[in-house]
Every structure is written in C-alpha cells, then in structure tokens.
Structure 1
Amino acid sequence: MPHITCSDGIRLHYEEAGEGTPIVFVHEYAGDWRAWEPQMRFFARRHRCVTYSFRGYTPSDIPGDPAKYGQDRVVDDVRDVLDGLKIDKAHIVGLSMGGFAAAHFARRYPDRALSACICGCGFGAEKHLHPQFQAEAKANAERIRAEGQAAFADSYAQGASRQRHRQKDPRGFAEFVEHLRQHDAVGAAHTMQEYQGKRPSLYDFEVEWAACAVPALIIAGDEDDNVLQPSLWLKRAMANAGLLVMPKTGHTVNLEEPEAFNRALWDFIVQVEAGKWTPRQAGAGGGMFR
C-alpha cells in the first residue's frame, strides 16, 4: 500500500487517481480515506485526486504516544502529503474534523492552497459551547477505551445530524457505520482526546481569518444544527469565502448528496481557476433599496 512519511516519521496511507490540478480530500472523524470515494471517482476525470487516512486510522500508522496527535499536527500532515507527492499547491477539501484542518491549512499555509472547501465545520466552536464540547470529546475517548471501537461506533452513528444519511441512503449509511466500526480503538481514542478534545475554537482566530485571502467555499447541511451558526460566522470572518447551505441535509454532505456536492465543488473550483472567485467589494450592499 502506498504511504507518505511525515516530517515526524509517521506514515500515512494515501490513494490517488487522475491527472490535472491537484485536489486533496481530508476526511472527518468518523471517516477515513474511503469516505471520499464518490468525489475521487468524479473529480479524477479532470484532476489529480488524493485522499488519505489520518494518523491513527488504518492502514496509516497508529502512534501509541498521544503527543503525536492533535489539530496542528494534522494540519502539518496535509502539508507533508503535498510534499511527499511533490505537489506545490492544491485545492484542499475537508469535512468536519477535516474541515477544521482545511480551514487552518489555508490560514497557516496560504501559499500551498489553491482553495479551501470547508464542509460540516464548526461543531462545538461557539464560545458558549466550546468547554462542553471539549469535555464530551474527552469522555468519548474514555468510552472507546472502555467499550471498544465497535460499540462506540454503533452509538456515535445515532447522532441526530447523521439520520438524514440513514434515511436517504440506507445501504450507504450501513457501509459508513461498518467502516467506522473497523477503526483502530487506540487511534480513535487518541484522536478524540487530542484533536477533538483540545482543538481551539474557530472564533479564536478572527483576525487571522480576515487576513486569509485563500478562496474558500463553506458548505453546511441545514439539519446539521451545531454547524450552521459557525459556518455563517466563518463565511463573514474569512476574507474571500462563500457559503452554501444544502437543504434537508445533515453532517456527511458529500455522502448524503454526492451529485449536488460534486456539482457545487466543481463550480467553485472552475470559478477559482478562472480567477472569478473574488472577495466581496468594500461597501457592497448599503441601504435597503440599493
């Protein structure tokens, strides 16, 4: 299996297909490299598409040291994937935990990002919810250690924001849950504790978002309740961001509505590459009747 060796020695499994301008897909907590298959098949027709499993997700390495995990490390892993594949710049597409990584990659490495598509991002980021989110993440890590990954996966998949996926695509949802059950318990617990449980709030970086000129598309499902407000906030905070809200859609937007998602992402990338995705003009709007 192909692997990239990161700057700290951890190996990440990756898959790639197609030729053209690179797109790198970054998965959510409950996913892995397989979660982007509908996008890999579609975009590989005209792009070089790369997806990979985070550290702690097989067949990538499973570090036993909790210090090898965390949001900053995962952002650096995106850079290491680009370096390992000799990619100078790429469109970065991330969902949920991967959406945080995509957003912070654009903030920290703007010269390496052609664009950032930030999907299902912001759960627990609101300041009044952030301490509770961190506490629940740490408790979930202990549940994984105590109950095992399969039992935790069955419970985690019952979350309200995942039920539209179950309703729309029962077969696809069953596959999603089975993949989640297969995750390594050590890696899952460390990721939950060190990344989810310790990541800072998006709202801590308001000045940096305003300075980030990377073209960004923020996508949220309208039934992903805890993501809607942070997505709107991030759209307003980022210098060159647009917002798409997908109706009757929950958290896993790319799997729930693959055709609509692919079309929206395709249109975004086309506009970016044509130089047409530009910041809102200063003073645009004005009075009610203008």
Structure 2
Amino acid sequence: MDPPAIAVEAFRKSYGDVDAVAGIDFTVAEGEIFGLLGPNGAGKTTTLECLEGIRYPTAGTLRVRGIDPSREPARLRDAIGVQLQTSGLPETMQVEEAMRFFCAYHGVKPRLDLLERLGLQAKLRAEYGTLSTGQQRRLALALALAHDPPVVFLDEPTAGLDVGTRAELHTLVAELRERGVALILATHDMAEAEKLADRVAILLSGRIVASGTPKALTAAAVDLTRVSVRSERETLAGHDGALPGVQRHARKDGYDVYFSDAVGATVMAVLDALEEAGDPLVDLRVERPSLEERFLELTTQGGVA
C-alpha cells in the first residue's frame, strides 16, 4: 500500500493552557480531496499552518509526503502549494510581477496561463492593493499552483469569488485530483465540501467529532428523509397521518413535504394515493439531510460520531 500524502497522528497544538487542537488523527491519500470542516475557532487553520510549517506542533507527528514540516522546510516548500485566507503580498506588487517572483523562487517558468485561466489576464499590470477581494483570492490560488506541487492546501478558497470563477475553481480542483494531487480543503461552505471532497472531518473545539465520506456522514444524521411531492390537484394534504413512515408533514411552495423514517414505504404510499385519487404527479423529490444539516447537528448539539 502506498504511503499517504499527508499523515497526522496524535497532533496537538496548545497556547498556554488552551488546546487549539487537542489530539487528532487523519490521513490524506494521493489524488484525494479531504475536507476539513468546523466553525470558527475549531482548529482548522491551526492544523493547516502546522502542516505548512508556519507553526510548530506541541505534540504528535505530522508528515507531508514523508517530510516533517517543522524540521525540513527546504524540502517542504516545493512539495506544497498554499492558498491562505490572507496574503502577505506588497500592496504595490503587480500581478504578473508576483507570478514571476513566485515561479523564480521555485525555479520554474512563469505560469501566465494560470492567470489567464483564473480571469486575471486583464490585470497583469494591476497592483495587488487595487484588486478586489475575489481577484486577490484568484491570484493567491494561481501562485499556490504555479510550481505544480503534489500537495495543495486551500483555506476558504472560494470566499469572495463570483459564481463563474467558483465553477472554474471547482473544475481546476477536480483536474488536480485526477493528476494525483492531494488536496486539503478547509471551508465553511458545506455545499462546496459535499460536492468536492472524497472524505471530510468535522472539527469541534480542537477535536474530530465525525469523519468519513459526505454520504456516510449524512446517512448517520438523525434528521428524517424529506419526500417532497407536487401534484396537479394537490390531493395529498390530508394524508400526512395516514402515510407509513411519516413523522411530520409540511406545505411549502406548492409541495407536500413528508419527513419519513421509512422512505420506501412513504414513496409507494404517495404514488398509490395519487393514483387512487386520479391526481397526476408533477414532481417527486427524495432528499437526504445535507452535509450542512449534519454539520449543524453536530456543532449545535456537540454530538460525536
């Protein structure tokens, strides 16, 4: 079995008597997108900064492609690409100048193609301080990827991005995974994590309270499955107590919404009731709880899975 691209074991980071990260374990394989989720102060950024060699762990073992970030910074710098939440670029540095500087640092040719792909071709001579927040985020991503690192850290990568650029970033991230790049995605955007990540870990107060694939985590949620039904004559409103598995019923935007703990039986009963009433079905949707709902369940109730 190939060694993981990232390995974290019994990692702890303390500031005085306070544990920002209180002993966590996880691995990330090559060609895997790993989502690190949690509310503000959960320990996400601290974990990334220690993996990136910016901070030093209090205890535990961290490895990035076999490299100890705190002891081997020279080896680490070419192995990782980092998009931080905030950049330390000088306000007067131009976009193209920043790309040429970073590429020279890594000993590679300037990647002006990345600037074009991320919509910055018209800003090559613009100073960093004049860029919008979204443009600054796009530049940070381009600089992180310029030397084709095998491991990439993305800290809130789509914050401040417009819809089109966000979609382009998602496509780029998928391409990186296909090329075998390992990515850690730290984000507050649960829909983004559910769409992109192969596995996720939810951090709460410095501890991992749940981990696994997005589908596995949502399947473990206590929330009921939603069955949303719309028919031409809306004859189902009175069946909420009679349908098997239904725990509660609501009306929303012309839909009858049933919250069921036996979705198969509920759907069959809905179809039978519509057929019996001669009421044509317009739309039927079955929706498991989202990753965001599972996240809220864990972070508001302090649950552990």
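Out of 1, 2, which one gives -12500 for helix-only ellipticity at 222 nm (-39500 (n - 2.57) for each DSSP H run of 4 or more, over all residues; to 500) as computed from the coordinates?
Only one of 1, 2 returns -12500 for helix-only ellipticity at 222 nm (-39500 (n - 2.57) for each DSSP H run of 4 or more, over all residues; to 500), namely 1.
If Cα extents along the principal axes in Å is computed to be 60, 41, 37, which of 1, 2 is the source?
It must be structure 1, since only it matches.
Give the label, chosen from 1, 2, of the structure having the highest value of mean count of other Cβ atoms within 10 Å over residues 42-49.
Structure 2 gives the largest value of mean count of other Cβ atoms within 10 Å over residues 42-49 among 1, 2.
Suppose FRET efficiency 1/(1 + (r/R0)^6) of positions 26 and 234 (r between Cβ atoms, R0 = 30 Å, to 0.05) works out to 0.05; of 1, 2, which structure was it derived from?
The value was obtained from structure 2.
Bear in mind that the values in this text are calculations on the coordinates, not laboratory data. Keep in mind it's a predicted model, so treat the numbers as computed, not measured. Cβ atoms are built from the backbone, for glycine too; each structure is taken alone.
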